[in-house]
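Asker: Read through the structures below before going on.
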Structure P
């Protein structure tokens, strides 16, 4: 890596900063914030002590102290204007659920939104402007590159009959397939699962992690997406957020996959060759 941090705001663009060779070198080391913690503790009425409930961890705020360095005051101001434009992330901040990607020099990324940005104007002739910028994350983890696995049910002609029978008659078998995968990293990670038809009432499961059952039918050109990532967490069919899972399905916030070896299974009633794809990023506690 070149020592730069990179902020990717999608449609609003990308900007790199941090190394001494960049246009925005760090003035001080980045401050990687501790996670915000909430608890359900309660005091015990009439007696000493406290009762501890479940603790939850949300995001954190990472702070950067930079300097926009130009050859002239005008160039420094133009560099600051460009940095501020990117840090506004206009498209992302106006889109509910959208996030920017902040990538550390190590290559690990976190996801969230740019927040406060404050300039420090130096005396005329300095050809520099100081920048303090905060980035709020969706959770307290850092992630490696995307990895994936696919499971596909092979087309079969040996299905049983489904009653009542309708003409033209269709043989529909309830079948399944599985495949193994390995999750790296030091912390459990949050997967995205996509099921593509042709399949009726698909069920996708990773033992010890999650089971998702969808009471729906997917044609050969339709798909169901289950996104368990913090700050996103939705189920969509053909890109529309109206799909549902059965009550027996795992809750999305409980569907993380721990590091180690796993097996994913896809089952359902099908006359075609449906498949399921799981995507994940190895998760770490440090950038």
Structure Q
């Protein structure tokens, strides 16, 4: 009799709540997300997918010291981009153990995002209008520009206007080496090309070329790695805003990541992250202004 009274009471309570408009709705993706991570990003299919998987998959580079670099001995990732990626992941509720780093080369970035192979991409990814047709960006979190890496004992190269007669190295088919050629900053016979920047850096150290050119952020990483031998010189002669790539229509997640980045810029986290990575090159950096389109 007591059990029957309890059941009746519970049924009556449920009916009363329904009549008052207080019926508890079934848990949807956002509710589940909050329970799993303590964070909600309402209206973000990417965030719901991450939460369901219990991890965040971040596209990165592995061959850029100071930015995105994987130690061949320990298999651990490090650098400014990696620290920014970890910061964003943590603020979204995913600690270090729930991050899956996926190396994706530059040519495959858009398709990896579109396919959902990565949830976000953090790896010297310049924001431009052509890419915005396929993906969206949070940021920029860094403003890079084409610059020059030279030996520390070389005072003859101080910027792009002092390259005449100098051997300049960059990656085959890259925008930086194209700019050197198009602007005739050195003679065609002095342009040296390889498949990777590390090959150019090796030639620079061996005194077989006089300068390496690409984004200053990448060059700062090499300078920091070999601080006794190399330095970045001159003012940048292009503008490359690095953003965090994500699905084109996921405005909710883009806005959330922008809030995270703004917080890091405001509370000093961005500066300390730069100082401990790219800042070791001895070069300063200007804080970026977020593009909240």
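Asker: Match the computed value -11000 of helix-only ellipticity at 222 nm (-39500 (n - 2.57) for each DSSP H run of 4 or more, over all residues; to 500) to one of the structures P, Q, and report its label.
Answerer: The correct label is Q.
Asker: Give the label, chosen from P, Q, of the structure having the highest value of distance in nm of label points 7 Å out along Cα→Cβ at positions 199 and 223.
Answerer: Evaluating distance in nm of label points 7 Å out along Cα→Cβ at positions 199 and 223 on every structure, the highest lands on Q.
Asker: Out of P, Q, which one gives 1.16 for Rg/Rh (Cα atoms, Kirkwood Rh) as computed from the coordinates? Please list the in-between numbers first.
Answerer: Details: P: 1.11; Q: 1.16.
Computed on structure Q.
Asker: So if we calculate mean count of other Cβ atoms within 10 Å over residues 47-54 for every structure here (P, Q), which label has the highest result? Before the final figure, lay out each step's value.
Answerer: Details: P: 8.2; Q: 18.1.
Top value of mean count of other Cβ atoms within 10 Å over residues 47-54 goes to structure Q.
Asker: Related question: Ranked on relative contact order in percent (Cα under 8 Å, 6 or more apart), which label among P, Q comes first with the largest value?
Answerer: Q
FYI, it's all coordinate maths here, none of it is from the lab. All values reported here derive from a predicted model rather than from experimental measurement. Cβ atoms are built from the backbone, for glycine too; each structure is taken alone.
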